[in-house]
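J.: What follows is a set of structures to go through.
Bear in mind these aren't lab numbers, they're just calculated from the coordinates by the rules spelled out. Treat the numbers as computed from the prediction; the structure is a model and nothing was measured. Cβ atoms are built from the backbone, for glycine too; each structure is taken alone.
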Structure 1
Amino acid sequence: MPSPQMPHTAMVFAAGLGTRMRPITDKLPKPLVEVRGKPLIDHMLDRFAEAGVEKAVVNVHYMADDIERHLKARTKPQIVISDERAKLLDQGGGIVKALPELGKDPFFIANTDSLWIEGAKSNLDKLAEHWDPQKMDVLLLVAATASSIGVDWPGDFHMLPDGRLVRRDEREVSAFIYAGLGILKPELFAGETRDVFRLAPIFFAAAEAGRLYGARLEGTWLHVGTPQAINEAEQAIARSAL
């Protein structure tokens, strides 16, 4: 039974160029790169289906035809393609374009290069249970920087005792890293006139207002952003099954 707070829709970012995954992405879009025999995008969509998410809006740009063809037979969640073939909009602009399909309620956002090994309970369920629209505009799944796989940067956020996230200073190392999954309010984009813009400044503005929170991932986060990270993720999954 899905949590009563479980968002019904998700924005899945699949339009990027996958430059760090080259040369694999010279011939294959990153969302279709396989880990343990399954494309990255299916790892994420399967998790959404298991959690009871009804609709996933998937934006496409680079090798869009390949991604559309792959997703055509999928029924759970329902797939809606947000076509960015003409112009890559970045994550913020991609959300604005997709808002009519995402609806008026809070929705998930997800990067396709984000995987995780589950802990004692579903991290999607945990995120939904932590969601409190009275005090939050954004809730991010965050993982321990030191124990995450495929991470080559010094973290993203500090976490306060009440769960609020504070942006890491450029010269600092922080204990928590954004795990590529979150819940956002659509109101954050009300009146937005830009068509191309990044999502990170939305997070940082919410942090400044004290309305960016984090829920700590149970298990191990796997960031699959480079060819080397594919092998690292597969080894970590194999170890977890022993």
Structure 2
Amino acid sequence: MKKEKFLELFPKDALNEARKLYNYFETAEKYEINIFTEEFYTPNFWKKLGTKIGDMGIKTCGLTEISERRQILFENYEDNAVDFPNKILHIKNLSKFKQQEHKDYLGSILGLNIKRELLGDILVYENGAYVIVSEKISDYLLNNLGQIGRTPCEVSAVNNMEELPETEFQEIIIRVNSERLDSIVSELVNVSRNSAAEAVESGNIMLNYVIQKRKDKNVNISDIITIRQHGKFIFADDLGMTKKGKKKLLFKKYI
């Protein structure tokens, strides 16, 4: 695939990431070898690639089967023992009094001068979190991540995938006149329609990991809305119409 055609697959405001991804693809194609990305890519990248480009296979790997951030394999030959260059770390909260949130774990890791693209999803549970990271930074985190915020923590490598807890969601049912982005944002975070429209136009809303400034943009099932300071929501299902003629939509908020 020509470079121009490859880059056209991806959002125009993510050209730097797309060019880096093309470099992996080009190397795999030129030398007819399997190439893994060190970085984790969001769905607006790996979904666009599909499962095959020409004769080259595309595989991905994240923390779980439903993970959003994933490393990508450009596969020229099948290898039944594919080992992606990542490690899963368990971060145990050592405080009995302070529970931490996703933003606390992410902020503390990034505070060690780690680039966001070298981290996959973070799965938070009551007393800690699991995070998948690029292999190149795993030892550094094991040796240097000593606290989350001001709370001490203990970090260890995970060898048994069965110990990971299931991803938890909060289900939210909203009622709207249409699937317009500003209408949905208004209902999800309980603000006025005007405030929601301003948030969209100000660039505070992402749709499928791309900033979306069109307030009248329609949202489709499986789309992911990220609202600054409020979290991430996935459009899970259309539940039909209410007696008053409004659309009843099911969203799941990532906890």
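J.: FRET efficiency 1/(1 + (r/R0)^6) of positions 24 and 136 (r between Cβ atoms, R0 = 41 Å, to 0.05) was computed and gave 1.00; which structure, 1, 2, did it come from? It would help to have the intermediate numbers written out before the result.
T.: Working: 1: 0.65; 2: 1.00.
That value comes from structure 2.
J.: Given a computed value of 14.0 for Kirkwood radius over Cα pairs in Å, for residues 8-95 alone, which structure among 1, 2 does it belong to? Before the final figure, lay out each step's value.
T.: Values: 1: 13.2; 2: 14.0.
Checking each candidate, the match is 2.
J.: For the read-out relative contact order in percent (Cα under 8 Å, 6 or more apart), a value of 14 was computed from one structure; give its label from 1, 2.
T.: Numbers: 1: 25; 2: 14.
Corresponding structure: 2.
J.: Taking Rg and Dmax of the Cα atoms in Å, for residues 144-199 alone from the coordinates of each of 1, 2, which one would give 14.2, 40?
T.: Numbers: 1: 14.2, 40; 2: 19.7, 50.
Label of the originating structure: 1.
J.: Just checking, which of 1, 2 has the largest value of mean projected area of the Cα convex hull in nm², for residues 80-223 alone?
T.: Details: 1: 9.3; 2: 11.5.
Of structures 1, 2, the maximum of mean projected area of the Cα convex hull in nm², for residues 80-223 alone occurs in 2.
J.: To which of 1, 2 does the computed value 45, 44, 41 (Cα extents along the principal axes in Å) belong?
T.: Details: 1: 45, 44, 41; 2: 59, 53, 32.
For Cα extents along the principal axes in Å, the value 45, 44, 41 is produced by structure 1.
J.: Sticking with this one: Comparing mean count of other Cβ atoms within 10 Å over residues 104-111 across 1, 2, which structure shows the greatest value?
T.: Details: 1: 20.5; 2: 17.9.
Largest one: structure 1.
J.: Consider the structures 1, 2: one of them gives 2.6 for distance in nm of label points 7 Å out along Cα→Cβ at positions 16 and 128 as calculated from the coordinates. Say which.
T.: Working: 1: 2.6; 2: 3.4.
The correct label is 1.
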